[in-house]
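Listed after this line are the structures, all set down as structure tokens.
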Structure 1
Amino acid sequence: MIAASPWIALAALALLWLFSGPDPARRAWALTAVATLALFLALRALSQVVPGERWIGDAWDWSGPLLGLAGVLGVAALLVRKGMLEWRGAGITLAQARDSMPSALGVTTVTLGINYALMSLSSFRLTGVPLETWLYQATLPGLVEETVFRGVLLVLAERAVAARHAGWDVMGARIGWGGLLVTLSFLALHGISLGTVLGVLPAALLYLWLRQRTGSLLLPIVAHNLWNLSVYAAHL
């Protein structure tokens, strides 16, 4: 049985249609965003239905997310080749927006510290966390999910949203409806529950703010992986 959350994630991103206005070009970008997410979800699910799916490790699904990432990057490469998109516009660049790093690093440090402290208050404790778990959490979630959601899907969503819904300036970062709907879709993929909202939403908003503040996926990827690692570390 397919979990409901992927369908909710697609529905959340499909709300872009409501914010695209009557412009056919913007509606085309909205459809492209939803189709790209559908491709990612389909490729990611292949590792669950194809025999011998675990190509790298046994404790975590490495192959599914990497297949999904490859598909999304393939879509982006096609759009770049046609001159409809730039890699830098999707945050795939090491260059950082001017004067963005001090505030970005400060917000990241404070937010991670608060999250670690709150997680540490829980009585739940983990024992015997395998090395593969540490390696996975230190690499794949940030690389795949940031590139897909705060990278390619974000730039597609922003192009789908009409100018009147462009958004607001939040501490030097432009946060609009495109980014918020991508965040809602990202949240849905992690499950619909109060625990998900409390545990994932603050992190997702941090990643979105970092991406918009710095213009790059570099810091969001690092922050994402550190967030995941800190949750495990707090429960040891």
Structure 2
Amino acid sequence: MTKPLILIVDDEVGVRELLTDALSLGGYDTLEAKDGMSALTLIRKQKPDLLIIDINMPIMDGFELLERVRESKNLVPAIMLTARKDRTDVSRGLRLGADDYVTKPFGLEELLLRVQAVLRRSNPAIEEFSILTCGPISLNEETYEVYLDDNLVELSKTEFRLLQYLLQNKGRVLTKSSLLSAVWDIDFASDSGVVDTYISYLRRKFHSDSFDGIKTVRGVGFQIIEPKGKK
């Protein structure tokens, strides 16, 4: 069985060597790039299964690199590395199409778990499909299309998975840990704010004067519910 190929993009040689050693021990093949331009060349030629990208790099930072990758219609999953704890950095990376992020300094065990989780999400198992609805929202699991009334709504892969899981459990209150497990495959303790960030993305796309069904249950989690008067 072919090992997943992971491209590490970081201008610090020590970080690249550390990640290469850890990922190799974890059963992965690796490539290294010291800057964004080198990374773009390797992505085109080698077609890695996952990118690990440092945000703070000279000339072309991690944001610009990811933006160029997505502009080329390449959906290879990506984990962002950041030494900054600014929430705007995290939000920007997720909007550009990052699948997860890790804050430096990080534990190698947690990083490996996140790598496993992202790779599992990018290769989902075959399952039965159906159409899920809630108020004006309609989600087709087979065609990966989502409509708000009669209007097609564009969603990222992660936004789709989150909405899908909420709809599959319509009316139920889902904890952050259960959402992290189901949508991000994170089954370990994490203080990640990624759930809150993606819930806010869905609200911006689906909430209106007639529908505000994505609810926060303080201290517990989130749920999606039908508008009053509908079942």
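Figures for the structure shown
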read-out: Origin of the value -12500, where helix-only ellipticity at 222 nm (-39500 (n - 2.57) for each DSSP H run of 4 or more, over all residues; to 500) was derived from one of 1, 2; value: 2
read-out: Top of 1, 2 by mean projected area of the Cα convex hull in nm², for residues 106-153 alone, largest first; value: 2
read-out: Per FRET efficiency 1/(1 + (r/R0)^6) of positions 82 and 114 (r between Cβ atoms, R0 = 41 Å, to 0.05), the highest-valued of structures 1, 2; value: 2
read-out: Mean count of other Cβ atoms within 10 Å over residues 90-97 - highest-scoring structure of 1, 2; value: 2
read-out: Distance in nm of label points 7 Å out along Cα→Cβ at positions 130 and 146 from the coordinates reads 2.6; which among 1, 2; value: 1
read-out: Highest-scoring label, criterion being Kirkwood radius over Cα pairs in Å, for residues 10-97 alone, among 1, 2; value: 1
read-out: Computed 54, 46, 33 for Cα extents along the principal axes in Å - originating structure among 1, 2; value: 1
read-out: Top of 1, 2 by relative contact order in percent (Cα under 8 Å, 6 or more apart), largest first; value: 1
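None of the figures in this text is laboratory data; all of them are computed from the coordinates on show. Fair warning: this is a prediction, and the values are worked out from it, not measured in the lab. Cβ atoms are built from the backbone, for glycine too; each structure is taken alone.
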